[in-house]
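In structure tokens below, several structures.
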Structure 1
Amino acid sequence: MRYSIYVVDDDETVTYGISLSLQDDYRVTTFPNAESALEGFKIESPDLILLDIGLPDMNGIDALKLIKKRYPDVLVMMITGYEDVPTVVTAMKLGAYDYVAKPLHMDSLKLNVQNALESLRMKKEIQLLQERYLKENSPCLIGESNAIQDVMQMVDKVAKSQDTSVLIVGETGVGKELIASSIHFRSPLFKGPFVTLNCASIPEDLIESELFGHEKGAFSGASKTGKKGLIELAEKGTLFLDEVGDLSLSAQAKLLRFMEDGTFYKVGGIQKLAVRTRVISATNRDPELLIKEKRFRKDLYYRLAAVRLEVPTLNQRREDIIPIARHFMVEFSRRLGKRFTRISAEAEEALKGHHWQGNVRELRNVMERGMIFGDGPEMMLEDLDIRETDTDGSSNQMKLPPLTPRGLDLTAMQESIEKYYIHEALRLSGDNQSRAAKLLNLKGTTFHYRQKRLLDR
């Protein structure tokens with residue numbers, strides 16, 4: 001790819017010299033004034049502009065303002081005939097990438113241009129990675145409803161900050177972790193780690209070690225070499241604390257200390273450690289009720305909820321059901337090697353009319369199962385396992401498909417059954433993972449592993 005560069009200077013000697021120096025590596029177009037350069041944008045938008053400050057008519061500073069307003073992603077490098085420090089500072093504040101002073105030294109200029117375009121290449125590469133990640137991993141943000149548009153606007157705003165803590169509140173299955181990751185991958189911390197901890201899945205006596213780490217021999221069963229905690233592992237990135245309302249009061253006190261000044265001690269440690277990481281937390285419970293019941297610290301709540309983001313349920317944004325369903329249809333068609341291209345009118349009506357107690361997660365599971373057992377290319381009503389909802393909000397038993405001469409995928413069927421009972425256990429336990437695990441006679445760690453593997457992937 002050959003980058004496009006505009007050179008804007010009323011001195012023909014300057015434009016000729018720059019063009020001669022750069023034309024072997026870049027596509028260079030020269031202009032004698034800002035007005036003609038702006039006309040050139042109608043034909044091609046350049047990657048970089050070398051813009052003289054002392055132009056006739058519209059000067060370089062005014063041109064810079066106009067360019068950054070209309071084309072904010074274009075890099076602008078100012079050319080000045082003398083090192084006029086106040087003017088250069090003004091240009092940098094207005095968004096200029098850099099400046100070069102006359103008389104120009106072509107070797108230095110070529111290096112400055114190379115560095116500027118390398119920064120542009122890296123920026124575009126990061127944007128492509130971010131867009132690809134968000135497209136593939138944020139179905140909960142798909143839709144045109146006012147409810148989800150409000151959430152998306154909030155996500156975009158809070159993502160620009162590196163330090164502001166965010167508390168995401170919403171029912172199970174609305175996509176709280178996906179929204180947290182969307183904030184991370186839209187933020188300047190994109191290159192840093194995104195570390196997650198489900199606070200409800202870790203036994204109370206181990207949660208502090210998971211968060212803060214421990215020194216060797218700190219307690220019975222501790223690692224002989226010690227261990228880094230998730231806070232430390234999330235340095236220069238984002239730590240996502242899911243179901244933060246399940247933290248013990250002791251862990252809450254230590255987390256509060258870290259939120260206040262960015263420092264902490266490992267379990268059994270005497271050395272104070274300092275880490276810079278952004279904390280995003282989530283809960284499916286009412287934080288105010290937890291505070292009233294003295295199960296959550298009010299001061300910690302205010303630290304965690306510098307921005308509080310409430311996620312609507314799928315039932316509150318019904319116009320988004322079909323777009324999300326179509327997203328899953330494309331995703332699972334690719335993954336399962338099938339060629340589904342559309343959803344029948346009857347199936348769409350059933351999807352829109354269903355009460356989505358499990359929100360986006362339940363819709364994902366329904367579409368995945370439909371893709372497994374359906375033949376395509378159209379998703380039919382009979383492909384979907386949409387259980388009728390009773391008046392008390394509970395759902396009828398899962399319908400098992402008959403074994404026909406064409407056979408069935410037993411492994412997929414087993415996963416579907418397991419998903420169903422995990423979902424039901426969470427519903428019956430009020431989304432308490434420990435109680436849900438007991439309902440299925442599973443250890444907490446086993447339950448959490450299966451839940452992540454089957455429901456959250």
Structure 2
Amino acid sequence: MVYKKDMFYPYNMLPFILIIVYTAIFHLQKLVFFLAFCTPLAISLKEMGLSDGMDLSLPSEPLMAGIMLLYIFNELSSRITDKKFINHPVTVLIVIQLSWMFITSLTSTEVAISLKYLVSRLWFIFSCYIIMPHLFQNKKNIIKFVYCYAVALALVVFYTVIQHAKFNFNDKAADWVVSPFYNDHTAYGAALAMFIPIMMCFVFMKSISKFLRVLALALFFLFVFAIILSFARAGWLSLIVACSIFATLILRIKFRTILFTLIIFGSIFYVFQTEIFIALGRNNTDAEGSFSNNIESVSNISTDASNLERLNRWSCAIRMWKDKPVLGWGPGTYMFKYAPYQLSSEKTIISTNFGTNGNAHSEYLGPLSEQGILGLLIVVGILLYCTSLGYRLVYTVAEPEIRILVIGLFLGLMTYFVHGFLNNFLDTDKLSLPFWSFLAALVSIDLYYQKKEKAAKLKI
């Protein structure tokens with residue numbers, strides 16, 4: 001079999017597969033940690049040149065699918081899911097989202113594509129969210145899980161920096177030197193942004209070993225260095241917003257106050273949108289050259305091709321929604337259907353009719369076009385409740401060490417919610433794993449860790 005070319009790789013994968021199956025049956029916890037470690041290092045079939053059609057990230061996505069099947073089997077045989085977790089509002093919102101995705105998949109313009117998209121979302125959620133409370137009831141497991149991903153991400157950073165150095169850290173090269181591990185620099189930047197806050201918080205957690213705290217500090221500086229070299233402007237913006245949120249936590253400002261303030265600013269923007277867009281139109285700084293140029297180009301909607309292409313994709317999503325406002329075009333179909341909705345006046349030098357260069361570039365407008373108005377409302381509901389949950393936990397968790405952990409997880413999660421306004425990566429394993437697992441960690445802390453009110457009652 002070794003000499004049969006078409007069987008060489010499957011044959012040599014057999015020992016690895018048998019080890020994975022054994023670990024899944026007898027040591028599932030270790031397999032979940034391994035999943036966290038291998039996800040940043042996973043390579044897709046397209047990157048390996050083994051597929052031109054359906055893509056799959058190896059070994060992470062097969063592992064996720066296997067964990068999902070194993071969990072479903074255990075649930076059917078012995079009912080292992082905690083009812084408190086099932087009834088938690090975050091879980092309820094996720095179930096509602098999956099149910100609506102199933103309905104819109106059946107009414108989709110491309111049923112096969114939508115069902116494949118739904119299945120992949122299921123294995124992301126089962127392996128990265130549903131199974132996690134069993135692991136995260138122990139604080140040490142949350143820390144270990146985060147480190148598993150962060151250390152592997154550091155290996156990707158070393159590889160990327162070495163590759164980037166060959167091109168004198170050119171901003172154009174930053175887009176593709178992250179290959180084969182990430183499909184572009186924006187996804188890479190989003191992952192780095194999620195782990196920068198949690199690494200800094202680990203530095204201040206006295207309950208973990210000195211070695212791990214020093215490692216966290218080293219990873220923090222490494223990730224900050226890497227995100228600067230990534231030229232991922234959305235990642236930079238998300239960290240700025242995370243710092244602003246941290247300031248509100250320090251000042252103990254309530255979430256409803258912040259929400260009310262945002263509504264006021266949103267209303268002001270709506271009233272003066274014409275004047276604001278005219279002012280933004282005067283900025284013609286392109287994302288080229290120096291770091292300062294990239295910062296200034298964030299608000300350039302007159303000449304920056306990347307920004308203009310986002311506006312083009314967003315406009316297409318809104319036009320698609322207007323044609324199918326209730327059920328949408330079907331999950332995962334945007335990239336196959338948006339081309340006729342492009343206007344010649346909005347096209348850019350990087351526009352395409354073949355669904356390349358990303359989808360709708362928004363975690364909010366994408367569901368709007370694919371799943372109708374309810375798809376958008378569910379995503380907004382998840383955003384609002386998760387933000388409210390993060391603020392509540394920071395203010396009510398009894399143990400100071402857990403509060404520091406909550407801050408890191410919450411700020412990391414918020415970097416992705418901010419990033420979601422400019423890009424969408426929850427259809428990939430690289431960002432789905434940290435996003436859903438961070439959310440599962442917050443839910444676990446909400447359910448299984450002592451709050452200040454309960455602690456006060458126990459003292460009485």
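Listing for the model above:
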item	result
Structures 1, 2, by distance in nm of label points 7 Å out along Cα→Cβ at positions 110 and 310: label with the highest value	1
Comparison of 1, 2 - label where distance in nm of label points 7 Å out along Cα→Cβ at positions 38 and 326 is highest	2
Structure (1, 2) behind the derived value 11 of relative contact order in percent (Cα under 8 Å, 6 or more apart)	1
helix-only ellipticity at 222 nm (-39500 (n - 2.57) for each DSSP H run of 4 or more, over all residues; to 500) from the coordinates reads -14000; which among 1, 2	1
Origin of the value 4, 17, 21, 19, 16, 14, 8, 2, 0, where P(r) over Cα pairs in 10 Å bins from 0, in percent was derived from one of 1, 2	1
Winner on mean count of other Cβ atoms within 10 Å over residues 22-29 once structures 1, 2 are ranked, highest first	1
Winner on volume of the Cα convex hull per residue in Å³, for residues 142-197 alone once structures 1, 2 are ranked, highest first	1
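Every number in this text was worked out from the coordinates using simple rules, so none of it is lab data. Only a predicted model underlies this, so the values are computations on that prediction, with no experimental measurement involved. Cβ atoms are built from the backbone, for glycine too; each structure is taken alone.
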